Structure 1
Amino acid sequence: MKAQKIPDILTPRLALIAITPACVRSEQTNDGQLGRLADAQVTAAWPPEHWEPHVFDLLLTRYGADPADVGWNRYIAVRNPDGARTLIGTLGGFRRLEKPGECEVGYSVLPDFQRQGYATEGMLAFLGFVFEDRSMETVVAQTFSSLPASIRVMEKLGMTFVGPGYEEGTILYRRERRKQATP
């Protein structure tokens with residue numbers, strides 16, 4: 001039985017492509033199949049910072065525990081005018097099991113594509129996906145105070161600083177679901 005294709009999340013410039021277990025295994029083994037699996041070009045600069053073996057293990061564990069987690073982590077691909085796509089980073093989130101209703105998000109973009117608005121554009125689209133899940137009330141993100149560009153992305157996403165992060169040395173930003181006014 002073939003796995004169901006998860007639709008891309010599209011923005012004017014980007015395609016957010018679901019990271020599947022097959023993609024993760026391809027990256028673990030460096031088998032050269034990632035471009036085919038993601039239907040995108042993979043440059044020599046791949047992978048982005050913090051896209052490390054422990055992340056692959058975490059994703060596979062989460063996907064094994066709950067196949068519905070596939071789709072919550074995405075490759076960021078620039079959509080080129082000729083129809084080709086080039087992987088430029090990753091973004092995604094995890095439903096925090098210890099804090100129901102909270103999703104932690106993160107992102108990383110290859111250096112040649114930073115400071116061009118891709119992280120903000122992709123994350124805004126991803127937050128729309130997160131809040132489609134009516135059980136999600138809060139989105140949080142952690143960063144280091146020494147990363148002003150990352151902090152600026154969080155601020156552009158409507159997140160506010162709340163204090164120390166969950167991991168040592170990090171700071172935490174939060175955004176609540178926008179409540180709809182009732183007539």
Structure 2
Amino acid sequence: MTLSTIMLGGGCFWCTESVYKEVRGITDVESGYSNGQAERPSYEDVCTGRTGCNEVVKLEYDPTVISTREILEIFFVIHDPTTLNRQGNDVGTQYRSGIYFTTDEQRETARALLDELAHDNAFGRPVVTELMPLENYWPAEDYHQDFFERNPHQGYCMAVAAPKVAKFRKTFARLAR
């Protein structure tokens with residue numbers, strides 16, 4: 001089995017991770033930071049907004065089970081790609097919408113989907129999702145990994161992550177584990 005890797009920034013990585021943990025064909029999900037200037041940044045560093053890093057999830061997936069397009073279709077349902085440097089109450093460049101590709105196929109698939117969304121005016125506002133090659137990835141601290149799974153009753157998880165998981169299950173039941 002040959003796996004592929006892509007990074008997605010869709011706001012707080014706890015929320016994005018919680019959804020992709022449930023997706024068939026995703027073999028590993030890791031919260032981390034990418035596409036900034038800092039080397040080995042801490043969560044506190046990233047929260048300052050001065051590192052240029054984005055909170056992302058690193059997804060390893062089996063492209064014979066789930067396609068890049070399906071992964072990105074989920075992505076565009078579980079976050080708001082029209083708000084610059086913001087998801088809900090989370091504000092700052094570290095919460096920007098981003099697709100960070102590792103292959104030409106991912107770049108081409110993402111570009112085609114972004115063009116479709118723009119052409120169809122799918123969200124009623126312009127999509128501001130950045131599309132860039134993956135650069136400078138660092139895993140987040142251990143306490144961020146599997147956060148929703150370990151803390152389902154934590155306030156943020158109940159208010160923000162749980163509804164995203166429910167939306168995924170309803171919209172993409174065919175892709176759920």
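Figure out for me which of the structures 1, 2 the number 33 belongs to, where relative contact order in percent (Cα under 8 Å, 6 or more apart) was derived from the coordinates. Source structure: 2. For which of 1, 2 does mean count of other Cβ atoms within 10 Å over residues 49-56, calculated from the coordinates, equal 22.4? Here the read-out was taken from 2. Source structure of the calculated read-out (mean count of other Cβ atoms within 10 Å over residues 9-16, 17.4) within 1, 2: 1. A value of 18.5 for mean count of other Cβ atoms within 10 Å over residues 137-144, calculated from one of 1, 2, originates in structure 1. Matching task: 4.6 is the computed value of mean projected area of the Cα convex hull in nm², for residues 25-80 alone. Pick the structure from 1, 2. Corresponding structure: 2.
Among candidates 1, 2, the computation of semi-axes √(5λ) of the Cα gyration tensor in Å that gave 21, 19, 18 used structure 2. Each of 1, 2 could give distance in nm of label points 7 Å out along Cα→Cβ at positions 17 and 105, but the derived value 2.7 comes from 2.
Read the figures in this text as sums done on the coordinates, not as results from a lab. Every value quoted in this text rests on a predicted model; they were computed, and no experiment measured them. Cβ atoms are built from the backbone, for glycine too; each structure is taken alone.
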